[in-house]
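None of the figures in this text is laboratory data; all of them are computed from the coordinates on show. Just so you know, these numbers come straight off a predicted model, no measurement behind them. Cβ atoms are built from the backbone, for glycine too; each structure is taken alone.
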Structure I
């Protein structure tokens, strides 16, 4: 829950004074600048996106190699089903956030 100002001395992220600046509370009882929290959230989303992209490329490479190596059809189908499921489970937060962003954009018709 954002507050307009805070009386706490320093931001838990950057360590600078938070007096008379927009802040949000942390789960540990401290406060952080809204800009610091936003910057940290954007960085975390970029890292999750990079990890999900690399994992997706790895899955495509494995499926391509399996198909090229002459793997039996049933094994190839099993890999084609299980690997994407593993990708979604391993990158659940990224899929949830990306799905929410896509839904919002579709609802507002903004790209």
Structure II
């Protein structure tokens, strides 16, 4: 397994508290939220928004998101669909796109660890 950690703070902030990630090829993603203000929901879809012969599927055009659960790694271990405080949340990648959705939530830091099988 290969893991990587990337800082998505600026991308989340630039998206006014929203971020869509193409998670194809990943086994899991662990999100670390620091200095969270507001509620951030976890959503997923397989619909890349493609229009046959016109628009290829992508994170930018993904649509039809639904609520998904993630494991709150902050004790006690529970499954959650949103977070409103600092914490670690692991989401198994069972869909092509994952969206962190909010109505203007902010974070001082958002780190994402991805895990891929070889």
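Once distance in nm of label points 7 Å out along Cα→Cβ at positions 28 and 76 is calculated for every structure in I, II, which label goes with the largest value?
By distance in nm of label points 7 Å out along Cα→Cβ at positions 28 and 76, the leading structure of I, II is I.
Suppose mean projected area of the Cα convex hull in nm², for residues 12-59 alone works out to 4.7; of I, II, which structure was it derived from?
The read-out comes from structure II.
For Kirkwood radius over Cα pairs in Å, find whichever of I, II sits highest and give me its label.
Working: I: 17.5; II: 14.4.
Once Kirkwood radius over Cα pairs in Å is worked out for each structure, I has the highest.
Could you figure out which one of I, II the value 16 for relative contact order in percent (Cα under 8 Å, 6 or more apart) was computed from?
Values: I: 16; II: 48.
Corresponding structure: I.
Consider the structures I, II: one of them gives 17.2 for mean count of other Cβ atoms within 10 Å over residues 20-27 as calculated from the coordinates. Say which.
Answer by label: II.
Can you tell which of I, II yields 15.5 when mean count of other Cβ atoms within 10 Å over residues 68-75 is derived from it?
Clearly, the read-out refers to II.
Assuming -22000 is helix-only ellipticity at 222 nm (-39500 (n - 2.57) for each DSSP H run of 4 or more, over all residues; to 500) as calculated from a single structure, say which of I, II it is. Mind dumping the intermediate values first?
Numbers: I: -22000; II: -1000.
Matching structure: I.
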